[in-house]
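*Asks:* These are the structures in question, set out in turn.
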Structure I
Amino acid sequence: MPTESPASRSRFPWIATAVAVVLLALLAIAFGGARDVQEEPPRLTGELWRAGTNAAPLLVYITMEERTRAVPIIGGSSSFRYQPYARFELVVRRIPSGELVQVQRLADRRDYTDEQAPTILGVVGDLLWVWRDSLEGYHLPNLALQVTPSMLVPTALATREMLPVEAKGYRMAGTLGTLVARGRDARLYRIDAAPPSLATLDPSALPPTNNSTRVEDRFDYLVPSQRSWNTTSPSTVMQKSFLTRTGLWYSLLSESEREGVSRWPSGEDRPFGQVARMLHRAPYTLDGRGHPEIRVDAVQPVGVERLIQAGFVIRYAGAVWDVADPSSSLVLAKSRLGEAEPWELLRLTRDGRVLWRTSIGMSTTWAFLDLASQLAFYGPIPERSPGDRREQVVWIDERSGARHTLVLGTGELAADPPAGGAGR
């Protein structure tokens, strides 16, 4: 009768252990591995961005979704444990339809910090610059990876080894149409994609700033026009008055504000207070220093519309959002007082008529984005239950007031027809 050798006896525990490990892994996959579930719906991380052309704009952003998955445990009392993680996805949508063009999974991360999260750095033509542990350039709209640091061809004093290792080391220079990096050697670098190249940049080539006299500091104050503005209050994107080239000053004033009008008003005054305002107009001239001076005795109301907490929407610094044919401006206001009352966007003509009035569906907003012929607002879904973290993006057509709403957590889209002057 054959007997078991000592060698085979010594191998048996190892074989049994290996079989047990495999069986436990298979059980974990069968019963736990399939459990990869959403804990919180996707929400925006970072800013909204505009890409494409004015005729065919794209909305680009990154979402973060909290998920939990099962992970096998070897030698524990149970076959698997639950592990939380965050999923980051890059999303491209067409405007105004909101049609989903492309989604690209960027990363699944555990125990990450905000600095480690993937982020959009900027847009140059049809190239989207993204930070995902390193610099990457994606072609729009299909999100094919087109540029990596190893592809950049250095010129003159430039060297790839000096590129920043953090997202905050990169900025968009819109006036130059390029991505700029502050290298680890304190030099500025220009990064181009067509062809991929890396060159040193004289800081004096960047736009000047009033915040510092050092040309090197201009890098810190670069603000790309294609990125959304963060807003702590709608008044952040509103001002009370503006000047026309035809020598007229227009302002939204309450009764007391009308009484206190100065001959030298500031165009950047922000509206505040729980008051109703009406459109007013007066002629202005330029004084000896080239500053506008209005005729206070000629300030007159225009039209009969009373607009609660109203202000003109700012398109960019010092300029309100104007729409032609007929000449008009976009205004944010409420239909009644109250913190829970949603803001409305309306189109106000120079003779004080409201052409349309559309609710943005939110009483507070977190960001505002210029989408060419559309205004986008980002914020919480109203009347959320406690703990509900769903968010939405609403964009409204500047000419008609037609509204589109995107629920970020589900991708659900809703389109509303053009609004009328009576409000909605």
Structure II
Amino acid sequence: MSFDGPIPFSSPHRRPRPARHAQTALAAAAVGAPAGRARPAAPPLFLSATYAWDDPAEKPDYDYARSGNPTRAALEAALAELEGAAAGVVTATGMAAVNLPLCLVKPGERIIAPHDCYGGTHRLLRSRAALGHFEVDWIDQTDPAALDAAFARPARLVLIETPSNPLLRITDIEDVTARAHRAGAIVVADNTFLSPALQNPLALGCDVVIHSTTKYLNGHSDVVGGAALAKDAELGAELAWWANCTGVTGSPFDSYLTLRGARTLFARIERQQATAGIVAESLAADDRVARVYYPGLSSHKGHELAARQQRGFGAMLSAELRADVDTLSFLRALRIFNVAESLGGFESLVCCPATMTHAAMTPEARATAGISDRLVRFSVGLEHADDLLADLEDALDAAAAPAERLVNG
């Protein structure tokens, strides 16, 4: 059969198009629903705390803002599409999102958690376990022997954090998920460090993915929020029920800002991770730096695994300064990198995990996880790579020779 001219859009012979790209889906999700004759290009902000019922015998779609809000629902739908989730809920903070799946665990049941996870997560699990809410086993999830021992008996929930915070260890999601399901556990993955742009844990077998939307999803350091998204609609509804029950659902305005920020997620993270690779290579070549933790480096233990299960290496990295480089002097000398907690914003940040993000861990727990006082963590922003490299060079110069500065004056 031959055709004269282009195939019309309505033709049954037209070749089917592949599924649209995630960033296109995100842009489409950000278009507001029709309102009368208007169809807003951006979703409107619904601030009402309560909603009127047309009929007292028929519950409307929205009745009270804690239970449901159109602006929050728009963000939930966008995030669910990005992660390939069936359902989920947006929360007021990232830690609220971490806590939601824990509501599914009963006293006496066991959680398997990474020994090098975010300090706030470590504090939450440790504190709730101390109250008898559940048991926690802390393990190195990159160690096959530790995994064998941990899964030798039943577990209720497995928490994965990959890349881990702050040492960027890479966990084999498919392997851990298969082990967990055989042990009868659900698997929750914290995907904050990479965002849905670079990794989709649900597609690799996880049951729930959580985010601090404060970070890359919002990307502008002006919102605190979280999200918990489930592969299964029933599990997603259960998480949403707990969020409503405990009062941790996200606010409409924060949801509005997060959805606005998420529209530029792919463009931002593409630039940020390109710069992060340059920064990591520069630090790795500097003899004042003892070690660099970045999955994009071929020397990283998890490099090949990260290349398989991720779509990029991200914009987070950590570096262990040499023993004769003063960490405080290094941090104080930085001018472009801001010393601050958090990550994933437009601006470059640096922190000392031992005294900042992971200060809630005991010194013994930090030592077990490999988090030393000389470790610094970088969140690479949108600044020009040359300026960031110059900032790091100046700070290393200042920190590596404190005695010389005193002599000269």
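Taken together, the values in this text are just the output of simple stated rules run on the coordinates, not laboratory data. If you're wondering where the values come from, they're calculated on a predicted model, not measured in any experiment. Cβ atoms are built from the backbone, for glycine too; each structure is taken alone.
*Asks:* Quick check on the output: 2.0 is distance in nm of label points 7 Å out along Cα→Cβ at positions 82 and 98, derived from one of I, II. Which one produced it? Mind showing how you got there, number by number?
*Replies:* On the way: I: 3.1; II: 2.0.
The structure behind it is II.
*Asks:* Quick check: -11000 is what I get for helix-only ellipticity at 222 nm (-39500 (n - 2.57) for each DSSP H run of 4 or more, over all residues; to 500), calculated from one of I, II. Which structure matches?
*Replies:* Working: I: -2000; II: -11000.
This value belongs to structure II.
*Asks:* Suppose Cα extents along the principal axes in Å works out to 80, 62, 52; of I, II, which structure was it derived from? Working shown, then result.
*Replies:* Details: I: 121, 57, 34; II: 80, 62, 52.
For Cα extents along the principal axes in Å, the value 80, 62, 52 is produced by structure II.
*Asks:* While we're looking at this one, here's another question. Of the structures I, II, report the one carrying the highest value of distance in nm of label points 7 Å out along Cα→Cβ at positions 362 and 378. Please list the in-between numbers first.
*Replies:* Numbers: I: 0.9; II: 3.4.
Largest calculated value belongs to II.
*Asks:* One of I, II was used to compute relative contact order in percent (Cα under 8 Å, 6 or more apart), and the result was 16. Which label is that?
*Replies:* Working: I: 10; II: 16.
It traces back to II.
*Asks:* To continue, here is another question. If mean count of other Cβ atoms within 10 Å over residues 50-57 is computed to be 15.8, which of I, II is the source? Before the final figure, lay out the partial values.
*Replies:* Values: I: 15.8; II: 8.9.
Value 15.8 for mean count of other Cβ atoms within 10 Å over residues 50-57 corresponds to I out of I, II.
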